[in-house]
Each structure stands twice: as C-alpha cells, then as structure tokens.
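Derivation of every value follows stated rules applied to the coordinates shown; laboratory data play no part. Keep in mind that this is a model prediction, so the values were computed, not measured.
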Structure 1
Amino acid sequence: MKKLLLLALLLIFSCSKDAGVAEPAPPVVVIPPTPQFDLVVSATEGGSVNPSGGTYDEDSSVTITATPIEGYEFTGWTGSNETSNVISITLSADITLTANFQLAETQFTATIIAGTGGIVSTPGGTLNEGTVLSITATAADGYEFTGWTGSNETSNVISITLSADITLTANFQIIQVATNYYSSGQLVANNNISEWFDRSLDVYGMKFLVAGAAGGQPAVSDEFAKKVAQFYKLLVNKDAPGINTTAQEKMIRIISGEIGFHQGFPTGQRIGYGNADQYTPNPLTDEGCYDYSGLCSLNDSMMLKDMIWYMSPDNSELSGDNVIVEVFEHLLHTIQSLGTRGAVDGSLSALNMNEEEDLSGTELFLAMKEAYENGVFGIDDYGGDINNSDNFDKMLVEYQYLLTFGMWEFGTELWDGGSLAPEWSDNANTPEGIQQNNPLGYALFNNYMAPVLSKPSIATLRSIFQDNDGGQSGYVSD
C-alpha cells in the first residue's frame, strides 16, 4: 500500500512539470549613456591654443594653454574670466573659448635723478614706448636749478616721450650771494690766532696778523698795522688806471683761499716787532713755533709767506722811505707768491712757483733767467746758480719784486742812493730800461701783474710813512 502511494505521488509531480508551466524571467536593467559636451577653443591672430577642442564626457577636466608668438602677448579669454594663459576647465556644458592676443608693448627704462640741492617729481620707472613722462625739478632753499644732464632742455619742467632708455639728472647749485671782496675790516683783538699775535685785520681777502707783547718784545702799534693795511689797499685799487677789475677780484678770491691753487687756505700777512732774533724764543724756528701757544696750528691753517717788521733794527735811523721799502717788498712777496698766480688768464702756469714741479719752462723762470744772463738780476745772494732749483723759490719771488720796482720806477726814489746794484742793474730802473734789457720780464709784468696791481703814489706813501714813525695811515674800515 505504501509503495502504491509513493508511486502515485511521483506520477502526480511528474505530470505537473511536463504540463509546461514557465518560471518568471529576471528583470532587464537599462544603463543610460554618459552625457558629453563639446569644447571649442580658438585663437586670435598672434598665438595658438592647445588643445583646440573636442567632445568630452561630462565632468572631464581639460587643461588649455594659450601661447603667443614672438612680438605678441596674451591678453585674456573670451568665454572665461580667467586671466592666466594656462587654465583648467571641468566640462558641464558646451564651451566655446577664444584666446586673445595683441602686439606686445615695447618698454623702456627712465631713470630720473636729483643732484645735491633739489628733488625731482618722479624717479622714473619701466614704461611703455610712447609714454609721455612729465618731470619737475624743484630746488631746495638756497639753491637754484641749472639744467639737465642727459637733456638739452633748460626748463625745470619738461615732458619726455619715451623711445629709448634714458637717464636724466637735475642739476642744482648754491645761489651765489653778491660778495663785496673790497671789504675793509676793523682792527680787532683776536686771542684765537696764537700767543704771538693778539690782533687781526681783514682787508680785501688778506688777514693781517699783528704781534702783541710776547717773547720779550713790545707789541706792534695799532697805527702801524693800519698803515700796512692801507698800503695793501693802495696796491689793490680797483679804480686805478689799467686795472682789470674782474681779474683783480679773482686775485682777492685767490688770496682769501676761496678759489685757486691754495683753495681752503687763506693768506695771512704777519707783522712783528724788530726782527725774529729779538724774540725769545725766535717764533720763526721750530722751537718757537711750539713755544708760542697756537702758533703751529695757525701756520698749518693759513698760507704765510713773509714778515713785515715794525721798528726794525735795520732801520735804526727810522727813515720813512726805508719803512716804505720794508713794507713794499714784503707785501709784494706775499701778493706775488699767493695772489697774482691764476688771476689773469694764462698766469696759473706762467707764474707757477711750485717747487715740486719743473719750472724751467715757465714764463716767469725764463724772464728771470734772461734778466740774469743780461746782467739785470744778480743772484750772488742766492747761491749764484740760476739753474739750482733749490733756490728757485727765493730767486723767483725777489725777481718779481725787483721787476715791479723797476716798472714803477720806485727804486731810484726809495732805495738808498737810488740803486740796488749789483742785485738789480741801474739800467733796469725804468720801463724803458727793462723793455730793452729784459724784454721777457717787461711782457710778463704787463701781461700778468699790471692788470691786477695798482701803482701807489710815492707822495701818498710818504705822507703815511714819515720819519721817526710819524704819519697817519688814513685807513678807514667799512
């Protein structure tokens, strides 16, 4: 029975399957296509792009480079706010881009500099060709604009159109205040000029240093100091006939140390009592220089050539004419050593007495040598050798003084007996005699000395320097 039942069940299941009842089919999955977008990239004239475009899937990142050709520059994109020539784009829509180019601007550098004494409105910079640059140069107080280095423009306000690199310098100078070089100062107490000198007097660029009571000697009198100063004014008289006032003023400026071959060192004329040997110690020796407080410093700060002696024992009879010669000679030594050289055009080399240079070809030396060879100038007191450069300084200074005396005919009036022979020949005591016997000296004096040195009146000098220390200076300060 059990076997029949099992068989029946098997038959039933078998018949159900064969009846063709189908099983359900699995579901169908449909995958949509990926969205794609078009990228179009182009370039204007003057450059190229890479890539030039294409079709890309959504969210694709594309790097685009715009490259200018020579002479052009990239200026930006049409279709994008990006400013770089290399950009990256993530595609979410169709995009059209244009890389823009233009001719590159040529640039130049303008350098604008202000010299001492002012400022400029712009320092310049690197600017495009054709840029119009406006520049103003402004002088500081006490200065004035004098022009441009790098431009021929004369105005302090200029406009420059750049077509090349330029460098401009605005130049300024101190405003020159008119100076009265013919100023006569007062004789003043001056304890700052060493223990030896206690007074000073400034006249026409020269500082007169007046010795006080020192080293066992009395003080030089105030009146004698003023006499010497007045004598100097007579020698530097701008109103005298034949004076070139421009050259004479230049001589004063040289003497003062404002300009010239000893610029920065003013000239001093020392006035002492008796002679140097009468001082204890002698202030003209190295020992004396250090013994008188401040004297060495004074010597280092000024140009000092010669001494003028008041109450010199060499003039024991107190002759007024001898005093005139004393003052005349040593004033001329100072002026002709430290003033006339450089005053007249050509005189800087013609009257050169710099011992460190070769003077054998100067007009001054050649004139002196001619005077020696023609028997006009005797040099026995100076070693006797005209070519001995060790004695040039003394010989050249003395020659100029004697030449001046001869051209002004002072020797016959003021020298004892009217002669200084054999040091200076009697045949050269007049201009005519010098022209005949020392023509180079005659030309030298007329070219370089006569335009700046004025001939004083002997009568005036004798009224100032009278016998026995008499006479009045007539000196008047400003």
Structure 2
Amino acid sequence: MATKTQVRKPETLLVVDDVASTVEAIQRNLAAQGYSVLTAPGVSEAMRILETASVDLVITDLKMPRASGLDLVRHVRENLKDTEVIMITGYPSIEGAVEAVKIGAEEYLAKPFTDGELQAAVERALAKRHARRLGNAPSPQVSPTHHGLIGDSLPMQQLRRALGKAAASSATVLISGESGTGKELVARAIHYGGQRATASFLPVNCGGIPETLLESELFGYVKGSFTGAMESRAGFFQTADGGTIFLDEISETSLNMQVKLLRVLQDKQVHMIGSNRPRHVDVRILASTNKDLQALIRAGLFREDLYYRLNVISIALPPLRDRGDDVLLLVRHFAAKFSKELGKPVPYFTDEALHALKNGYHWPGNVRELENVVQSLMVMAEGDTIDVSDLPTMMRFSAPRQHDVDRTLAEVEAEHVRHVLASVDGNKTRAARILGIDRKTLREKLKGLDKPPQAESVGPG
C-alpha cells in the first residue's frame, strides 16, 4: 500500500492596507505562490485577526486612517514574537524606513514594487523567521536510532539511509569526509546499529600512533620479542575480537603497514610480533580518511588492493557548509549542552548572529569547529544574548569571497591554518585536532607562517 505523503502547511500571511485594489493585487500574487493569505482594511481589523489566527507574516501599509502601520508593527513586536512584519508605503523616506526597522519591521518596500520584489521580501522575512525558530528552539531531540547524528538536511537524510544499509551488513566500510564532519560518530552508528552492537567498538587513530609502535599496538607481541617486551600483550585486533575495529585516518599508515592490514582483511588472521603462529580474529573493520585515497594511489602512497578491500561500502560525509539549516540545529544542540555543563541559561541568538553562523562562514573545521565556537561563546558571554559582536572576528565581516586561483597552495593552507587557530582562540591542541594533524606538525606549519615570503629573483628583461 502506498504511503501518504505529508504535505507541509503553507505559511499564513496577513495583508493590511486601506486601498482595496492594493490588497487584491498582493493577495493574488502571494496566493499564486502557495501562501495562505488573510486581509484587513485597517489596523484594528488586523489586530482582531491576530487574536484568533496564527499568522507567520504581516504585510502592512504605513499610512492608513485612524492608526498607522507603525502602531501595528509595535503591537506585533510586543505580543507576537514569532511573527514577522514587512512595511510597505507610497510615501517612502529615510526617516520612515529607519523608524519601521527600528521598531521591528524586517523589510521596507516602497510603492510601486514589482511582484518579484514583493516575493523576494516575503521569502527573506520568512527565512529569517525560520532561522530564528531553529536557532532558538529547544535543543533538538536526538533519536536513539540516529546515534547522535543531528540534522534534517537532504545530505543527512541520505546519510542515515546509507547507515541503515551499512549497519545491516557485515561488509567493510570506508568512511570519507573532511576533518570534523563526524566520521567516528558515523562508525559508532554503524557498529551499534548492527549485529555486533553488544560487542566492543575499538577506535584506533592511525595518525596518532608512531609508525614504530603501530604494528605492536594493532597486532600485539609475545614476551621477549624485542627489548622491553617483558610480557606478552594482545593487540587491538584481538581486543576487538567479536566486535568492530575502527581504523581512523587509514591514509596515515605506511605502505609496509598497509600490506599487513591487507593480510588481516584477506585471511582474518593476525601475527603477533615474535610469533610464527597466526591467530584468527572475528572483527569487522571500518576505516576512515579525510584524504583522497585514489590520489594517494596514483602518487604511490596507498595500496590499490587495500583500497578495494576497504571500499566495499563507501559512505561520504557532507561538509557542514552543504547542510543548510543543520547549522542552526547544531548551534542550539551545543548551546544546550554547554549551558548544562556551565550552569548557565541557554542564550538567545539574534537574527544577525544566526545569519552569520549559517551563511557568513565556510566552516573549514566543520561540526567540530562549530562546537568549539559555541563552547567559546558560552564561556565568554556576559549576558543571555549572543549577537554578531560576540562571534569570532573572522565571522563578523565575512562577505562572500571570490576564489583566487592565483594563490599558491602554501598560501591557501596558511590562510586555513590562521582561520582555524582564530576559531579556537589560539588553542593549538584543538586547532591540530580540527586540522587532522598532530601538534608537532602544527608547530612546523606555524614556523612557516612566521617566515617572511621569499623574494622572487627577476632576470634581465
């Protein structure tokens, strides 16, 4: 039987003007766009409608008999926090526009305006209302079936469907995505949504363990196999027997280690250092990378046969900048989380702050960077309202930038490092985590940032 498609209720608009022909033209225009449109010839009639009807947006003329549109704007702002207002007038002036916006009108339209101008103003006002509701609503409820993955955007819906299929399988999964997108969270969702949920889940940061120690950590060693091996010790694969091992940042492993991992995938056996007897392990392998493995294969830095063994099921995580309103849901989630930790009330985010967080920044560090920013805002906020002035410097004046193709890779990397450092107030440990590198590598990059650029030599011309 076919499932019934849920139809979204159209937004309700109230048009207020004492000129009947103007009301009729606006009503016809907006009704054709799918809105539910109510009308009133004056302020008193509009107030009566607002007492009984749920209105999303009021569009009011400025000059009307008895009471003006400014009176209606004040009434809406004092009594209906969730309703937006657009002011229209045939007598435009700078003073009138300033006054209308100052008391709460979201848009100011001068007559005559085109159908397109009206529709654009309505869309902007309703989008601002939607953002405010998302950003200042109670913290979103996280369904246990979503395993902490917050977001309703199309990329997140597609991700959840892919996770459900991956969890139902026992195949190896390769999870790709930029640093900070939540690859380990996805790996946990696959493990705890599958048949091995009651067994252990063991994450291993391949980039965080020195190459000389990685083999012994993964496969274990027997007593006396090398200097300092005073007793036999099981490796991560044996510890995770019956469960799942998550090889985070698999691209950081050497070619020699990749050969040994390939053997585990092929034979389900590990060789402890110092032992000639293989040991069988029943482990599901999940791996992740924030790099292009196929590019590494072409460069001779990653084994193609291991790639195909890992890439049975491929899941690509969307960057935060492609997730739309999920940014606002995450802001509210983290604000609620840190308010509880800090014993503070959940702050109110202004429209301008929410717009800057959603649209004014590229989020190179993705969800992890957003979490750090919200935590910093919660710690440093002196009141119960977060405005644009409270945001990190690089978000306050973030006009869209054109990509400069003349910049070198080193220049682009340097700018990215500076942005990430600024987003965490100079905390090098957190910056390294967002960038997906260790502190030593970050220190080397910072030394390079401090060096003056080398002058180019110019030959005789």
Structure 3
Amino acid sequence: MPNFCRSLRSPTHLMLCASFLLAGCSSMRPISTTAPSPKLLAAFVVVGENGAAWARAITPVGTSNMQDVACPLITVDGNAQRMLVRAPAATIAQRSTASDTANSKPSDFPVLTCEFALPKNAVRAAISGTELRLPKEAPRRIVVIGDTGCRMKKADNAWQACLDQKEWPFRSIADAAAAMAPDLVIHVGDYHYRENVCPPNITGCQHSPWGYGWDTWEVDLFEPAATLLAVAPWVVVRGNHEECRRAGQGWFRFLDSRPFDDAHSCNDAKNDSIANFTPPYAVPLSSNLQLIVFDSAVSGNLPLDPAKPRDVQAFNQYREQFLTVDALAAKPGLSSIFTVHHPILGYSVYDDSGVHGGSAALLSVMKSLHPLAYYPSAVNLALHGHVHLFEAINFASNHPATILSGMGGDELSTVLPDPFPANIAPAEGVTLESITHSNQFGFVVMDKLESTWQISAYDVRGARQTICVLSGSKLRCDKTGLLK
C-alpha cells in the first residue's frame, strides 16, 4: 500500500487511494491497444477536496462493437490504464422539475462518463492521446467565469438567441479566457439554462436542444467551452440551475468532484433533500492560501427562519455547512478565498424595485454564527456569480472584498445605478467604500503578484476593462463606477 494511503480519512481521499490502487493493479496486466478507442466528446480535469484531481471523459455509447462499459485509456507518466465508469448511459424517467409537467421531459444520457483519480505527483496525462492539463501546486493565473449557458425559459418568457454569438457569446468568452493561458479555472456556477423548448415564433433559438439531458449539456457547456476545458483544470461551483429540479442530474454525472451514487444523482425526487446539500471543501492554492467551495443551489431569495417548518431543514443544513466553513477557515497559517454562487455582499437590480443586497437566505444563516461579520475572519475575498454583472466591491467596514463574475454568456442583468448610492448596504452592518461594475459580457482573471493578487475584468474580446489589486481584504481598482 502506498504510504499516502495509510493516513487518509475523508471519502474523497479514500476514493483517490482506491483508484490509485486499482490503477496499479491494472498496470500489472496487459491492456489491449488494438481495441477501438471510444470517441471523446469531452476530456477535462476537475479539482476537488484538498486538491484531489479527477480526469473525466465523456464518450458516446453503442458505437462499433464496444460495450457500453468500455472507458477509454488514460496514460499517466507513460503508464496506460483503463479509466473507471463514473456514470453509465441511461434515460432517466421524467421527474418533477422547476417547469410544468407539460414543459418537461425525461433526461436522456446516451453517454458514458468515466473518471480516473490522478496521483498528486503526476507530471503528464492524456486520454486516448488528448493531453490533459494537470493542477499546479500554486497557480499564478486563475480565470473566474460564471453564468455561461443560454437562457430558454417559458416561465419568464425568456428566449435568448442561442444561435447568435453576439447574443450568446460564451464560446468567444471561453476562447478569449483560454488565450490567457490560465493555470486554473473557477466556474462560479450556472452552466445550463436551456430548460424549455423554443417556441416556433422565436427564430434565435430554433432547433436548440432543451431539457436536462446530454444534448443540452453538450451545446450549453462542453462544445462552447472546449478550449477552456483543454487549457486548465477546473474548480466547479454549483449554481441554482444545477439544483435537483433543474440540471442536477448532469451536474452529478459530469462535474461534481465527489463520487457519484444514486443518492447524489437527482434522479429520484425523494433524495432531493440529500442531493441538494453537499458539504463545503477546500482547495489549496498555495502554502498559505486556500479556496473554500460552497454549494448554495437551493438557498432561494428569502431569509430562512428556523422557527418556520418550511425553513427549518434548509436553515439547519446551511448552518452545518457554514460550521464546516468555519473549521476550514480556522486552519493555522492560512487565509481563504470563499466562493459560492449566490452573492453574500453583492448588489442587484430586479425590475423597478431598486437596488437589492446579498443573499437573504445565506445571510440569515451566517448571521447566526458571525453576527454582522458574517464571514470567518480568515476570509479575505469572496467570488460569486448569479447576478449577471461584473462587480468589484471594497468595504470600509471589516468585510472581505467581493468579486462578481456572472457575465459569462447568459442574458445580462439590469445595470446598477451610476453613480452608485454609497448609503446602500448589501447587508446590515456593512459599509460600502467603492464599487466598480459593468453589464458587459466577459470574465475575470486573477494574477498572482509577489505578495498579493491582481484582479482584472475582461470583455468578450479579451480586452481589459479594469485592474484591481487585493491587499488583505481590501480591493483597490484603477477605475470606479460604471465601466463603459
């Protein structure tokens, strides 16, 4: 048994060790190199708890003479091994969704999802000849992107022109971000938006796949993001569009960094109370910095009151998750970046009701642990999506700097007022000092400086709009107000 297996305790690490041991066993028996290799629909790396890296491959089933369970070969530092099945092909019976029954359908996954736990010391890896980008111990350039899919939603009468790259520019954004040669990508959630069939009178989304099966995931994420998936490993944050009544089935099959099982599949609505809440985890970014990843998929827009029967489960679940965040952030010698899809101390404008602050649901839970501070003291920066804007926010009060990068392709949110009213707080006890914002499509890049991070916003063409520098929990940008 390898030495690193002897001290492992977490489920993710045990899975990593098990895959390593299986890989070792498979390397001692002949592996056929003449059998046909399955076509790769996607090949990428997901980074999870404690930096554990998983190579993932998605292949079609039923081609040639291959069995549906045949995963491709992965070559790690010259050693060819067979990848393991994460999720088999399946058509899932129609379940309750966020849409009416008449506007929903069964989820069809005619693909095999395969994975392999990459050893920490791996130098090179390739799946069927397709080179993978492995995690770096201390990434120096990080792309932050979010809310990338194309919106097709009957309840909102929202029909984005998915066939028009100006109206839905995710492919161009992904290509521009890939050209930056990042060491890591952080997707802050909402990968999938094509929920309902495009009406016959809307030309911009005609013939688009819809629903929650593979065909929609392919066109909403894996095809347009191919270049960005190829250049760097990804940390994936779960958004509200990946909750179980929406695209949770694909989330767990393709992206989630934990082991796949029936309880965490969103296939059966009776398990939603389990699958909609997954524990936070930390990804090391250097010897003194970590990224804490939080699942807020079903947090909603209203405060959670533990005295109300309808709220008690969600409140207790999120409180348990924030206690885990506290424990992670309390590790000595570490500062933390916190990432969750829903903004904690961000801003948005809905309809004509004025400017709104952060997530009322999450704030109500955080306040029960850290009244008016909300965060543990070791958190210096928060990364979010959900609101389809760029925001770089600095606070005069002792709260972590906040970045929103939700402008990755889905319809943009209503622009914030300019000049922004300085007296509007995103939460009780929080004092705004400055905000830089825009409602243009694009992405964010974090570059490591000698002792801090430079955080820049880029537009869809890869042109830089503003530069901010993080110092402790303070963020100073070269421009303030609305970027034009």
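From 1, 2, 3, which structure was helix-only ellipticity at 222 nm (-39500 (n - 2.57) for each DSSP H run of 4 or more, over all residues; to 500) = -13500 calculated on?
Computed on structure 2.
For which of the structures 1, 2, 3 does the calculation of volume of the Cα convex hull per residue in Å³ return 365?
Here the read-out was taken from 1.
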